[in-house]
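Take a look at the structures below.
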Structure I
């Protein structure tokens, strides 16, 4: 396996973040589409950023193409088309993986929410397949069994999974080791993140309350932690990834904390302690 870093975690500009990832010993980086997708000179910027990555000598593991969950319930054409552009731009960076959150998959297959999510994900999955790429859904809002059934229903090789063990623990209250085996046919990218659940809530209250008619959660029911400090059992999680033959990226994500560089550097050391590469 390889160790990556989501460069957004450094909270610096693009070039500085890429160099910090290299300095810290990462094999690759995941880039947030926010660095380029809504900029006026988008195409030129993508080429410039891709060139920076090549000059620094670092791979791009994936693009984070998260534009929010609304589009999966509203089927807003503007956002769907923008996601397609991100899938195209990923090629410029030398990757064919675009990760995103899609909201919460409902258990009721006859609901309007399920129908809408299915329509949007089917279209994006087929477009990704056309590009020989992957539209990778991030885990966390629902149990892995429910997500697997939804992905199976799309019937497309273009859909995939970005497995985030911390989201499963913090939000869905699911077991990352079990999720690896449930989703093994879809995993193309993973996050290395840790955390704890503070309170069990309906995840619809976290991700997409207005589309399910529920009240938005008032206090955050989970807490992200440095690797090894939360409730993700990395020994079992990494062991499961090895058993299914996964040899892709473990991409470090640190969304909070006052010392991101220190936390990320320690996360690299933590993963190396498991001899992942």
Structure II
């Protein structure tokens, strides 16, 4: 599913392609015949990766995997298996969109605006909450496993949902209602709407919205405000989660080509914060 995301992402603009090409050239991974990169990168490091390799570093600091994923996808499979310290180092780049590496003789800043997709099991054995199979993990091992993924890190992820086990009938009769090309056309239309709206701020998408454009383009009517206020108080959401919901709702509205954010858009965005709802107050 993560790999399929690559096929529905909006086409690169010239500016984005130029940014990606520069980073890959600095890192020394630009293929000689490739020249100009024309597709969004998909980076999927193994959970044994070192912090320096993921974030960037070395005697002469070079871009890490998060910078090589700039304007593309960074897929972290088995998130709960990564070292906690390594995962915590993602908090800054996810928030700021860049990473700064300091050494004795120099300080280097690399861009790292990537789409993070992460997957993890609910416990070490993977069967906690399974409708048929029994979890064999102790409570302490479950807590230790989950503790690697801190609340502040989860808070920086726009969308998190729990995926139920696939039923046999769905597996053999899944069907395909839309292919990637159809979905991508819809995504490209939404991205064009965002570019036209945000061009004066020098940003490409809703995910990059700062407080001023959020206040301007994510206005809610009274009924929608009440719904968001209820969710905020019920689930103990943070200010960051509040803004994440607004950004996601703005994107849902753009996909439907709606000028205003409506109640159903906010309701859908709230549904995409399942860990907030399950654990409350972000205690994960």
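Quick note: the coordinates plus some simple rules give every number you see, no bench work behind them. Here the structure is a predicted model, which is why all the values come from computation and not from measurement. Cβ atoms are built from the backbone, for glycine too; each structure is taken alone.
The value 19 for relative contact order in percent (Cα under 8 Å, 6 or more apart) was derived from one model only; which of I, II is it?
Numbers: I: 19; II: 16.
Of the options listed, only I reproduces it.
Looking just at distance in nm of label points 7 Å out along Cα→Cβ at positions 51 and 115, which of the labels I, II belongs to the structure with the highest value? Walk me through the numbers on the way to the answer.
Working: I: 5.0; II: 3.0.
Evaluating distance in nm of label points 7 Å out along Cα→Cβ at positions 51 and 115 on every structure, the highest lands on I.
Rank structures I, II by Cα Rg over 2.2 N^0.38 Å, for residues 139-186 alone and report only the one at the top, that is, the highest. Walk me through the intermediate numbers first.
Numbers: I: 1.05; II: 1.83.
Across I, II, Cα Rg over 2.2 N^0.38 Å, for residues 139-186 alone peaks for II.
Just checking, which of I, II has the largest value of Cα Rg over 2.2 N^0.38 Å? All intermediate terms of the calculation are to be shown ahead of the outcome.
Working: I: 0.95; II: 1.06.
For this comparison of Cα Rg over 2.2 N^0.38 Å, the top structure is II.
Among I, II, considering only FRET efficiency 1/(1 + (r/R0)^6) of positions 59 and 267 (r between Cβ atoms, R0 = 25 Å, to 0.05), which has the greatest calculated value? Kindly include the intermediate steps, with their values, before the conclusion.
On the way: I: 0.90; II: 0.00.
Structure I gives the largest value of FRET efficiency 1/(1 + (r/R0)^6) of positions 59 and 267 (r between Cβ atoms, R0 = 25 Å, to 0.05) among I, II.
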